[in-house]
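Just below sit the structures, each encoded as structure tokens.
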Structure 1
Amino acid sequence: MTQVLLETDGLTVRFGGHVAVDAVSCAFHASELTAIVGPNGAGKTTYFNLISGQIPVSAGSVSLMGDDITRLSVSERCKRGLGRAFQLTNLFPGLSVLENVRLAIQAHRGSKASLLTLADSHHAVTVEAMSVLERVRLDTLRDQAVSELSHGNQRKLEVAMLIAIDPKVYMFDEPTAGMSVDEAPVVLDLIAELKAERDRTILLVEHKMDVIRTLADRIIVLHNGALVADGDPAEVMASDVVQDAYMGKELADV
């Protein structure tokens, strides 16, 4: 069995009298891509928010590589190797694509980046940033302001920023949402490349069952905030209770 990189134990959050995530216990291993699925309102994004530190937990814990990170800030979790795409975007919308990725690299290295030091003299950082941009097919837009990018290219930049900080755990929340037919495969190919590196954990919230079927090693299903299924994608998708009660016709048709 591969190393457990991320684990939630009894993870729970309540908003007033509503339990949005209900005692979810799950371990995520290195070299594994887990798709998190369920109907709207099932608690998928809230579960993500608890793991990444966007909202405080009501009960339970989150562990990263064996260390309890339940009370740590978003930024501290990021430093320890937990990466969620949207945390890393819009650092400087008025700066160029290249400058944004370069800032992410400098932050990962622990240097004190500032606008005054973002010069081409930082050759090594620039070369590394360009390498990342080439991976996400944004190298030709290196000098374009982030605020001027299309939605699809902004999503690709999210992935670039995530790659730049080199996390142990990648978290993608519907990474191709709003993308065109031409743009989506670039991001999906990148996720497949990250999965092939074999030493990372990838969590993917996704509604597109063809994407899940192609990428996922494992599926967990949330419903009303609770974990109701966990296992091999084919077995989970073939389960009558999941199809009928949780995923509806969309899953049954796959």
Structure 2
Amino acid sequence: MTVGTPLEPAPHSPVPPAKSTAGKGLGIAALVIAIVALTLCWVPIVNNFAAVLGFVALILGIVSLVFAAKRHGSKGLGIASSVIAIVAIILVFVTQAAYVKAIDGVSAAIEDAADGEVAAPEKVIEQAADESAVFKVGEAITIGEYSVNVSSVNLNADAAIAKANPYNDKAEGQYVLVDLSVVYNGDEEGDAWIDLQAELVGADSRIYSTTTSMATPAKPAMDVPTLTNGGKGVYQVVFDVPEKALSDAKIRVTESLSFDDAAGLWATK
């Protein structure tokens, strides 16, 4: 009888340690906080708080990863929360930079307009240069609910302004006096001095508003009564502008609150 050689026991395969829940609670907390931070990072002022939440979520996410690594826990929540937290923090800085730039732009525009003049938009410059888009003095056009007519323009109105009111100051540049006539075509009531805005588009590519002058003309706009359908009004507006702006100036009338950029341009000569 042949005695067989006893079989050698098979080597044991290493058994991977079972996953634990180590770091799971921190991972969940970090994920929730990171999502809140990501949601709030777009909101001005509030995104300062979102940045704090993002850093808190990042710290908790990293701690969660450390616990998971040491105690064989799942790293998914820690990784996800850390990534979301980093994205939220980055977006906070990006959005804040955008808001600061926007605020600076508005501040610059307000400062630029404080003296009643601003740089003319390219669209207005192009329109002013197009003779077919510029009306002659005396031509009436429809702007919003009004028929508007620039009936006369006095580019050297210093004497006329002095005569209109002895308390009018001398112009810093040169007074321009514009006569306007309007007819209200709306169904309710209209106040031309509120509904319409007159501007001077200078040859220097700048727009001058009536706030450039504090002078009172002989026919102030505020003296025009509230108009009903078919009502007519005649008034004057005054500009105080540099002489260099007058060589090819245009008078521009727009709706004060317009969503379709309703406007008209008139030649001054």
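Structural remarks
- Which entry (1, 2) yields the derived value 52 for percent of Cα pairs over 23 Å apart: 1
- With respect to Rg/Rh (Cα atoms, Kirkwood Rh), for residues 24-95 alone, the largest value across structures 1, 2 is given by 2.
- Structure responsible for 27, with relative contact order in percent (Cα under 8 Å, 6 or more apart) calculated and labels 1, 2 on offer: 1
- At a computed 1.7 (distance in nm of label points 7 Å out along Cα→Cβ at positions 48 and 64), which of 1, 2: 1
- Comparison of 1, 2 by Kirkwood radius over Cα pairs in Å, for residues 32-167 alone - largest value held by: 2
- Top of 1, 2 by FRET efficiency 1/(1 + (r/R0)^6) of positions 136 and 224 (r between Cβ atoms, R0 = 35 Å, to 0.05), largest first: 2
- Answer label among 1, 2 for the case where helix-only ellipticity at 222 nm (-39500 (n - 2.57) for each DSSP H run of 4 or more, over all residues; to 500), calculated from the coordinates, equals -12500: 2
- Each of 1, 2 could give distance in nm of label points 7 Å out along Cα→Cβ at positions 160 and 216, but the derived value 1.9 comes from 2.
Values quoted throughout were computed directly from the atomic coordinates according to the rules given, and no laboratory measurement underlies them. Worth saying up front: this structure is predicted, and the values here are computed from it rather than measured. Cβ atoms are built from the backbone, for glycine too; each structure is taken alone.
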